[in-house]
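These notes open a run of structures that come right after.
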Structure I
Amino acid sequence: MIIQFKENVTPDTQKAFAAKFSRLNKQVLTAGSRMAVTELNHCEFSDHEASAIDKIVTDTPPYVLASRLFHPEDTVIRLPHSVIGGPAFTLMAGPCSVESEEHIRHMARVAREGGATVLRGGAFKPRTSPYSFQGLGEEGLRYLREAADENGMDVITEVMDETHVPLVAKYADVLQIGARNMQNFSLLKAVGKTRIPVALKRGMAASIDDLLNASEYIASGGNHNIMLIERGIRTFDHKYTRNTFDVAAVPVLQKLTHYPVLVDPSHAAGVWDLVAPLACAGTAAGASGMIVEIHDRPEEAMSDGPQALKPDTYLRMVRRISALRQLMETWEG
């Protein structure tokens with residue numbers, strides 16, 4: 001149940017409502033003039049209580065905190081060098097893995113040249129094979145942080161395990177939850193206890209409701225600085241692309257939730273020459289930004305080389321996206 005109070009309702013009145021629901025052993029969530037009561041579809045109100053209520057919504061999704069019914073205004077996340085959400089379009093770029101200090105510094109300069117304000121790079125890598133490169137650990141985090149600081153950028157990097165959260169939080173501006181961990185509920189609860197923004201990637205076989213319910217685990221811990229990333233899902237056809245890019249997920253999610261929605265065309269495509277077209281598709285669909293992989297020598301990359309853009313290809317893609325966004329602004333005018 002979501003209660004929309006009238007504009008003149010005082011905080012004391014809202015506290016009285018919260019106390020009423022607490023006596024019923026229900027969890028109460030508040031956002032401005034709205035109050036959500038979990039697992040409650042009907043309640044009797046006195047005439048005095050009813051006079052304070054503008055509207056009651058009983059048909060609510062399980063992801064109450066993520067829902068626009070409860071929080072209609074867009075969430076805007078502000079980092080030291082970036083704004084994510086609202087009218088902003090945020091570009092995140094970097095290699096799949098932090099391979100060396102010199103390399104990540106070079107890639108940071110390339111990413112920044114293209115307009116990226118967030119540097120990506122994995123220090124802990126979840127790989128399909130246990131024998132593949134697993135990342136440099138804290139050493140990689142340090143290289144990533146230093147490279148970002150040199151170029152006036154923020155850092156997004158993946159955290160794989162709840163025990164890693166304090167360590168990664170020392171270096172990152174955004175904690176990324178990868179597709180394989182989207183329903184790692186212990187990890188979601190752990191990042192929910194921080195106040196560091198979280199980028200939650202859609203699982204490889206996850207529905208949109210699955211993604212939003214996963215975000216609720218983070219938000220229920222008190223961390224509402226959440227962004228969602230569409231990175232493609234597995235379907236019956238994966239011969240030509242690594243995943244199927246669900247471009248419709250962008251406007252659908254924007255209709256359902258107030259969290260910023262970004263796209264990851266690199267993981268959706270799996271091959272470099274399809275990244276730019278998918279990036280344009282995500283931009284045209286109205287995404288709040290994107291995260292892409294770049295590498296100057298993708299054939300030598302320690303992970304995901306086939307989908308990484310070379311610097312010149314990355315810069316051309318960015319120019320196309322910029323031109324597309326300018327065109328879209330004329331449509332809105």
Structure II
Amino acid sequence: MIRALALLLLPFSAQAEVYRIATYNTELSRNGPGLLLRDIQRDDAQVRAVVDVITAARPDTIALQGIDWDLDGAALSALSEKLRDAGLDFPYHFSARPNAGLETPLDLDGDGQTQGPGDAQGWGKFTGHGGVAVLSRFEILTDHVQDYSGLLWKDLPGATLPSKNGLPFPSEAAHEAQRLSSTVHWVLPIKTPHGRLSLMTFHATPPVFDGPEDRNRLRNRDEIRFWSVLLNGGLGPVPRGPFVIAGDANLDLTRGEGHKLAIRTLLNSSHVQDLVPADPLGSSATVDWKATGEMRVDYVLPSSDLQISETGVVWPEEGDGLNDSAQRASRHRLVWVDIILP
């Protein structure tokens with residue numbers, strides 16, 4: 001099976017309950033509405049591979065990126081059924097319309113045209129393209145979900161919006177309409193047998209494909225910085241109780257493009273624990289892109305008041321029965337943390 005590269009952190013008794021939280025960019029997004037549902041129903045090879053990876057990790061709650069949203073939740077329900085057939089039942093799931101593909105009448109990317117993928121609130125070819133979803137073995141308290149996806153970028157304290165030649169880029173109208181989240185920023189309360197825990201999830205825009213206006217890098221920085229602002233009370237009352245931030249930040253601490261200070265500030269915050277799993281060579285990579293190689297861009301960050309037993313990355317190993325599945329599924333790896341429930 002797939003080897004989970006884990007770091008054992010704390011001893012715990014055989015009677016203790018362990019709650020595994022994971023994040024995984026499945027890269028299942030398709031090029032048109034309804035195509036993901038079609039491929040799930042057809043038992044597409046990539047879908048089977050994603051199911052293999054998730055069932056190998058066996059999380060209790062998982063945040064998924066790269067899942068196309070549809071109004072009736074049909075694709076997510078179909079994926080959940082595939083997982084159930086494979087022996088992993090998630091009776092609770094949550095998704096909502098992301099900013100990805102959400103049309104606007106404006107030229108938001110500054111290419112001089114409107115109604116393109118870059119003119120949506122988040123890059124996308126159609127509404128819901130490349131959305132986010134959460135599956136859970138424990139109840140998601142949907143009536144208490146906090147959805148910050150509608151927050152305007154300019155309204156984030158300390159935000160830096162793009163400019164070119166001293167003028168707002170691409171326009172003042174774009175600055176007035178542009179949301180911060182390229183997909184979502186959610187705080188989802190989950191009712192575990194040992195109390196309430198909040199899952200905080202997002203999928204930040206890649207900090208690349210920019211000109212001198214630096215639009216994508218600035219947006220990536222502020223999408224990550226959002227969590228620091230929230231936890232420091234800059235957006236109103238701080239969410240109470242233990243939490244886990246789980247998502248795709250699209251930013252490595254040292255490699256690739258992007259403003260590194262945002263992720264470093266979050267990982268060094270007193271609010272969270274950054275428990276870094278590593279292989280025997282010291283790698284903590286969570287993605288392998290052909291252009292840049294291995295990088296750490298996917299994170300699971302428990303709050304500092306939680307007791308952790310293990311953390312790991314589901315990593316394909318040569319000669320492993322599921323190695324081919326992991327390679328076919330996604331360029332990203334599933335990242336998990338085991339919390340000890342009192």
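What follows draws every value from the coordinates through simple rules; no lab data is involved. Model, not experiment: these values are computed from the prediction. Cβ atoms are built from the backbone, for glycine too; each structure is taken alone.
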Origin of the value -6000, where helix-only ellipticity at 222 nm (-39500 (n - 2.57) for each DSSP H run of 4 or more, over all residues; to 500) was derived from one of I, II:
II
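Supply the structure label, taken from I, II, corresponding to relative contact order in percent (Cα under 8 Å, 6 or more apart) with the calculated value 24.
Of the options listed, only II reproduces it.
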For 3.3 (distance in nm of label points 7 Å out along Cα→Cβ at positions 21 and 285, calculated) the corresponding structure among I, II:
I
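Work out Cα Rg over 2.2 N^0.38 Å, for residues 93-164 alone for each of structures I, II, then name the structure with the largest result. Write down the numbers at each step before the final one.
Values: I: 1.06; II: 1.35.
Evaluating Cα Rg over 2.2 N^0.38 Å, for residues 93-164 alone on every structure, the highest lands on II.
Quick check: 3.6 is what I get for distance in nm of label points 7 Å out along Cα→Cβ at positions 61 and 293, calculated from one of I, II. Which structure matches?
Details: I: 2.9; II: 3.6.
Structure of origin is II.
Taking 0.95 as the value of FRET efficiency 1/(1 + (r/R0)^6) of positions 229 and 301 (r between Cβ atoms, R0 = 25 Å, to 0.05) derived from one of the structures shown (I, II), identify that structure. Display every interim value, and only then the final one.
Values: I: 0.75; II: 0.95.
That value comes from structure II.
Given a value of 12.4 for mean count of other Cβ atoms within 10 Å over residues 53-60, point me to the structure among I, II it was derived from.
Values: I: 12.4; II: 21.1.
Comparing all candidates, it corresponds to I.
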Computed 136 for volume of the Cα convex hull per residue in Å³ - originating structure among I, II:
II
